[in-house]
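Just so it is clear, none of the values below were taken in a lab; they were calculated from the coordinates. What you see is a predicted model, and the numbers here were worked out from it, not measured in a lab. Cβ atoms are built from the backbone, for glycine too; each structure is taken alone.
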Structure I
Amino acid sequence: MEILQKENILLNVENITREEAIKKVGQLLVDSGYAYEDYIDDMFERENVVNTYIGNGVAIPHGISHSEEHIMHSGIAILQSKEGIEYGGNKAYLVIGIAGVNDEHLNILSNIALLIQDVENIKRLVETDSIEEIYSMLLTEVN
């Protein structure tokens, strides 16, 4: 199973809260067979411990240390908001939900971090209206 499926990329989502964004990317992970429903609760539990906003307009909600029992396959889901989402005192334009089996999520996080440290990459990911462009940019990094 691929880590990213085109169906798991939502473009130009408007009028959404941080909680709704986390639930939406979590539900994408569930609906596409990466995680069980309980994983969404794990994502909220992580958010209660530490804000998953990582900078440059990007948040990466994910589970907690005991979440592996709620994950079937490693995968990611992406929500893009051109207007931005209030995210713990910051604005998130990309919310990237991650489910990782074993330590695969660390690899995924590392690869995404490399991609998004370049502000030009973030700008492209936020401004595009092309699922294909986001897919190809992220696929290059996460596989």
Structure II
Amino acid sequence: MKLVIYRHTPNIEEDRNIIGDLHIDGEFFCHSLEDEIRPDGVKIYGKTAIPAGEYKLILTMSNRFKRLMPLLVDVEGFSGVRLHGGNTSEDSHGCPLIAFNTDYVKIWGSAEKALTKLLKGSDHTLEIKNTFLSYDRELKREVI
């Protein structure tokens, strides 16, 4: 499966998180939330989004969470990057959070278990793209 996170809504007041959409094989699956994107070479531990790019995505047992979870492999400068539930960048610690609901400030309704079920059986890729949009929050679609 090909997964893509389109980062589209940066928040610049107080919580500098990034809201995005996760698509699987071209179809919308859920929303994402990540820490602040910083300039190349700048990283604040636990408060910086991983670089945009393409990563191998596998399922492994998390020692911290004690369950099978999606893990991104070979993220330069980061370790233990997993897709998991959460609500704000305080829950992220550098990992992309995934959930079914958003108000474009936070997310809720974890999509982790549903994604884990879909990913069983083989390895996958996750591409992260910075595609900041003019986004109509009421219509929940890109405005052209």
query = Thinking of I, II, which structure, once percent of Cα pairs over 18 Å apart is computed, gives back 49?
reply = I
key: Which of I, II yields 1.2 [distance in nm of label points 7 Å out along Cα→Cβ at positions 85 and 101, calculated]   = II
Test item: helix-only ellipticity at 222 nm (-39500 (n - 2.57) for each DSSP H run of 4 or more, over all residues; to 500) calculated as -13000, pick one of I, II = I
note = Matching 0.9 (distance in nm of label points 7 Å out along Cα→Cβ at positions 61 and 77, computed) against labels I, II points to structure I
task = Output the label of whichever structure in I, II has the greatest value of mean count of other Cβ atoms within 10 Å over residues 93-100.
result = I
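Figure out for me which of the structures I, II the number 1.3 belongs to, where distance in nm of label points 7 Å out along Cα→Cβ at positions 29 and 117 was derived from the coordinates.
The correct label is II.
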